Structure I
């Protein structure tokens, strides 16, 4: 499963954990302004905003897991099995843009510079069941879209397209987003402060450890528990405003809900792990990442590439552990 987060200090940061039991050999991929996007039902975009993100590049096409564009808008797709529903594509629906799930991220990031602009497009579009190919069917996803000021969650379900305000800038997986938000009521008594004795005024109860104000915060790896844990961690996070302090804190937030090999067995000797964690400085267009085997932070700056070009630029992930010896 997965977790996506936003964070703001002096700059705005957007990123995620990708939790799976296998990798598609994804790459950090820059799509320049003149790369032609041929959307299956929503027309052609010869020019558009440039973007950078993590993608599985198939036949020269960037299948983005998460990305940000040069205007400061970020978007990520997360697994949403059992709830995601895409209607069959139809001809002749006037005024409605039909978009496949695999092309949803570039469709938004091509033409939107803010969440407000994305809302406008979402008001006359629907996600339809258009697979990229027979070998790559439509994935059951929901999405977070964020700029510096606000975030929304987008879920395509049988009742239609739902767009939720996302006041905490966070997304995991099931259950649906409105249920996840409601369940945070279960944790309203948690605090970063040392707890006070409300159990009984006849007993002298005292905190015997630091951190007891957050007792009851879940620590398991389910998506609902990760939502609560990441929300508490993010909303109480403090860091300096420098780039180093900001991205370090961001990766610590993601680390609080990372998946370790051996804890979630998927059968046939496979285990779900956090394949990569990403943190993009959306204001500067720098995409940072770590991988399961490589905890050193690596960065790719989209503005060091030719953003007026027409060819994708991809950087294979550095996956081997990098250890700096001090003696």
Structure II
């Protein structure tokens, strides 16, 4: 049996590895394969019954991109992040969605996970409640952000929904709806989506004028759905109606500060922070110092925000009416 302190460090090391493995893969199988040992031997190392060697640490840290500095508690003014970059060559949209899904499935399958989200834009899973809105975001990302060659000169058609991406987006919503979540919004959080629809309308990138009107109605429906979630304090399945509920949902309005799409998943024993960049990409870290700082900052922002759940009907109505007014003004602009 390894010494208590070493066992604790070893346990933390394997916890960091576990956090990066997609939910559909076996943790033990993955460790055993990387080290070239039996599952029983892998179990003994994971449980701390057998100490891992420096060679094994090197193999595991390289394969799973886990920071050895963090393992050894090396103090430095730097933090280890990891992530993939979406591009048109080797990281197409469905692969990106699969990666997003694996993160939410990992959160859903963890008993104590709570997700915090600072919304600069609408939090990603909300777009996926409505297939037509999801299809618009997919088209926008591929054409305007990733600049797919095959979409040059093309226009958005509401009926053209990639079935693979649609299925993945539905799975993301289902997983997300099982994760207790706290979201901090600002009335400006809706602006990015409004501007994207306006830009495509003004640039003639919709198939028809009627489709533009449909998009405004869809966006309004989503806002109404989110208002109902805030009122009930639980996440609701959009397609199944208002009575199907899942995890708890807390929503706050911070009138002074607009978030930056940072998400933090608190698992109790450890935390993961996801930093958004380049519109759709994100990087993540398990660094305890960084994550403790982030969580402290998020909770401080929450204390200075207005809660929009059932206890504050007036504040909730004012907030969502302000968002609806933004959509109405944009829809009525010609």
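Quick notes
- Label whose coordinates, when helix-only ellipticity at 222 nm (-39500 (n - 2.57) for each DSSP H run of 4 or more, over all residues; to 500) is calculated, return -4500 (choices I, II): I
- With distance in nm of label points 7 Å out along Cα→Cβ at positions 180 and 316 derived as 3.3, matching label from I, II: I
- Value 16.7, 46, calculated as Rg and Dmax of the Cα atoms in Å, for residues 140-267 alone, assigned to which of I, II: II
- For 17.6, 54 (Rg and Dmax of the Cα atoms in Å, for residues 60-171 alone, calculated) the corresponding structure among I, II: II
- If FRET efficiency 1/(1 + (r/R0)^6) of positions 36 and 132 (r between Cβ atoms, R0 = 30 Å, to 0.05) is computed and equals 0.95, the structure in I, II: I
- Here the criterion is percent of Cα pairs over 12 Å apart, for residues 196-251 alone, and among I, II the highest value is seen for I.
- Mean projected area of the Cα convex hull in nm² - highest-scoring structure of I, II: I
- Among I, II, which structure scores highest (criterion: relative contact order in percent (Cα under 8 Å, 6 or more apart)): I
A short reminder: the numbers here are calculations on the coordinates, not readings from a lab. Computed from a predicted structure; not experimentally measured. Cβ atoms are built from the backbone, for glycine too; each structure is taken alone.
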